[in-house]
Structure I
Amino acid sequence: MSDIKVLVVDDSALIRQLLTTILQSDPAITVVGAAQDAHRAREMIKKHNPDVITLDVEMPKMNGIDFLKKIMSLRPMPVVMVSSLTQSGADITFEALEIGAIDFVSKPQHDLQHGMQNLSQEIITKVKTAATAKISPFEGHLNPQPILAPVKDENCGHKKLVVIGASTGGVEALRMVLQPLPKEMPPIFVVQHMPKQFTGTFAKRLNSLCRLNVIEAEDGMVAEKGHVYIAPGDKHLLVKEVNSHLTCRLQDGQEVGGHIPSVGVLFDSAATVCAKDCVGVMLSGMGKDGADAMLRLKEGGAYNLGQNEKTCVVYGMPKVAFERGAVDLELDVSKIAPTLMKLCCGVT
């Protein structure tokens, strides 16, 4: 990877210093400037033409969201948001991801210096991933059209569970997939790589946008039609069958494939319990989490969809799954919801 030019934008001098030191520790990254506000950042963007910006969510004069909208409308480029672990910080972060930010890093709440050092590898990895990401101009929120009442087709509609895996770029992809779906859908289990402080807020945000009931999964919940179960950020989510009912099982433990929750753990559990009745979906994300388990799902009788390269922010997880032979059909993200309806509810 050639030298990645990064601009750090944060009103805290300490954060600017820490981020600069962390990023400069990687030989593939050069920090070309550090700005304390949007006005100074604009000047530095013109001067240095950075490959990636790290952007503070909450800044004086012009906040991070307003500045991000200007960037993504006028000069789209990869942005990694730097947010706080507060409720307000989480809400703003999701808005930033919908506008076009690639990813986010959460500032530690205590002992900032040591906390940021502990996040060094995560920060470097996210900036490097952002440098390779596909960027689209911000044109306002484009809401997918809802899918209307099902029209039954006897050859469709037999799948009884949907499992979805996503990582970088997955927040907006999940909104695009879930928002059009009607309440006739079978249970949907979702693993989105995300810290535990954000998954509850993420579920509530999706719930406010969807006709489906979107909730953060709890251990022992019976999976119901018209419901989406989001894996908590610090536990693995599995599908289990209890008394002939599909249920949510949460599991503590180590990272699997570098992640907790892991897409692979979810997909493997579905392959064991109900592969023939399942649809697997792999959305935008870096790495290969879930690819091998998705193949086991397919071998067990599942039908698997993958987001295509054209519409992925990062064509990593879907690419590896496709190359493994685990994906039956690659689609634009806008085509995934109608296809799910055909597979699960018989919509034609």
Structure II
Amino acid sequence: MKDNKKVVYWLFTGCVLIFIMVIVGGITRLTDSGLSMTDYKLLKETIPPLNEEEWIAEFENYKQYPEYQKLHSHYELEDFKKIYFWEWFHRVIGRVIGLVFIFPFLYFLLTRQLSSSTTKKALVLLALGAFQGFLGWYMVKSGLVDRPSVSHFRLAAHLTTAFITFAYTFWVALDLIYPKRNRINKKFRNLVRIGMGILLIQIVWGAFVAGLDAGLIHNTWPTMNEGKIIHETVYIEQEPLWRNFVEGKSGVQFVHRYMAFFVVGIIGLIWYRSRKLTLTYLQNNAINALLALVFLQFVLGVFTLILAVPLWLGVAHQVGAFFLLAGMTFTLHRFSR
């Protein structure tokens, strides 16, 4: 029998590793560690500096770039070692994920343990993984030229691709676990699809907020300082007006903070509409879990903003987004089969 349990375990292992990578990536971002490794060498950089001489050489190389010159000129070698660790660890996990996807896939393919459908889906996963690696390099490159930070657009592409890769890996595993099709309400399924779309947009703007450090301003809720629902800086930072909402710190935060209400609203509507349907046990539990996850994520977002993004809350908020996407993926799958 093709597509056996080993294939499912392989896919779930990939999901867990992507989850770990997202956490480490969040820590890397929040500790300003992402530009500590200025070269991109596929094999050589998997081994960190092993002696003082190698560490000094790496540090001297780091000193040639804008982040050190404009932000971290006060860093000593020990400070550099701390930020270097997180970027190195992040890259190593990326390579481990590549190996975990490629070699078992070849084994399953050669031993004919994959159906034609699963083989095609696995090839898509490999392509997504390769693209994610390219985006990581492309993102870091943007912060090594004349600015001490990476492009928030490239950061968003990198993070969103990681989330999409996870969701698709999870979906393929669910296809194997639940091969039987259910009768579905197409209108309700489309509502869940809309919810998925809104959630992905919110994830993109969350990455914009992270890339621009926009969570460090307007640290009040529900208003944006001085009791204002829309702070004047939302629409005067950039010209023309639309650029404020993709490049301005206040504008990007404005979109992210109020888009959260749309995410809660659409999931609340999904839950409400589901009460009028005859649901299976899994469908009912999936929607109830989704409702709980969105409220938890909303609360995490509020406290992350109010407390000006402490490391642990910033990571927790990103993890919350990850689980919310997982919940939405599972829910959509249960109403698409």
Structure III
Amino acid sequence: MKGKKKDYLLLKIATIFLVILFLFIAQRSFDAYILRILNLSGIYVILGVSLNLINGFTGQFSLGHAGFMAIGAYASALLYMSPELKEVNYFIAPLIWPFSVIQVPFVFSLIFAGLLSAGVGFLVGAPCLRLKGDYLAIVTFGFSEIIRVLFNNLQSITNGPLGLKGLPTYTNLWWSWGIAIFTIWFIKNLVNSSYGRALKSIREDEVAAEAMGVNLFYHKVLSFVVGAFFAGIGGALLGSLLMTIDPNSFGFAMTFQIIIIVIVGGLGSIAGSVIVGILFAILMEVLRAVESPMNILGLKIPGIPGMRMLIFSILLMIVVLFFQQGLMGTREWSWEWLHHKLTRTKKELEEGS
């Protein structure tokens, strides 16, 4: 047993070293296009894993993730933008004080974005999480739409439909993947704790969980607040990466993308959300070609906007029909599994030689 624990520790150290080495090489050597895809992969991992905590592990069908992302994106941008850049953006209606003069480092703006989103998540979750199933989905979707409409009309705070342009690009691989790894670690430890077991019991049977002494309100709100916190940080990272924010960027299409990641990866599987989050970011770029004009055997096909999401919708239908628990189900990647595979491969190589 002690030998196995030592092997697990060495595997963890080696994996951490390889990840840090890859991020260091990629950030210095890869071109801007590849870096953008890798950054999007990390952000999608954050969003997918955080929504899986609510939808997969707790069994509460939420459609409000885009709203929390919008709150985090705007809150962070208003803090890290310089006063001069704010003055350029707010040429119709001036930005309200103190946001018009304040500027803080990016890290503090991320923390504020997460905390503000978590606070709004509590205010929304406290009354809404008494609902179940489709009713909860409708209410959280309504919240997301309310945020979008409000941000379109709060000219002196969000700059209305004009949005914010020319944002500084602070998001890099260290930020996106550093926070993605922290998100995975935090939620994995939360799920494996007594709180996580309570969340899973709520997912399986709320009546039985309550009869066993689980405080339904407390645990539902806990998962909602944690999910909203990481959604706010994900939105802040995305805004800085794209260098522009507008309310319509955080519509239902954004929530639908994250829902695809969670369902295809597997409700209740962190590993599934990580794998599909990375694949989703890559496919979003690869499938960009289907929205461009094509010439196939002399037949000219005009570009059709939205074809990528149509393809993803078809993939989602296939997964729901043939893989009802997603590609990973509830299975998780573990150090024990990796150690077993490496040990087995080593034995096979020794026997072959």
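Each reported figure results from applying straightforward, stated rules to the coordinates on display, with no laboratory input. Since we're looking at a predicted model, the values are computed, not measured.
Upon calculation of relative contact order in percent (Cα under 8 Å, 6 or more apart) from the atomic coordinates, which of the structures I, II, III produces 14?
Structure of origin is I.
19, 18, 16 is what came out when semi-axes √(5λ) of the Cα gyration tensor in Å, for residues 160-319 alone was calculated for one structure; which of I, II, III is it?
I
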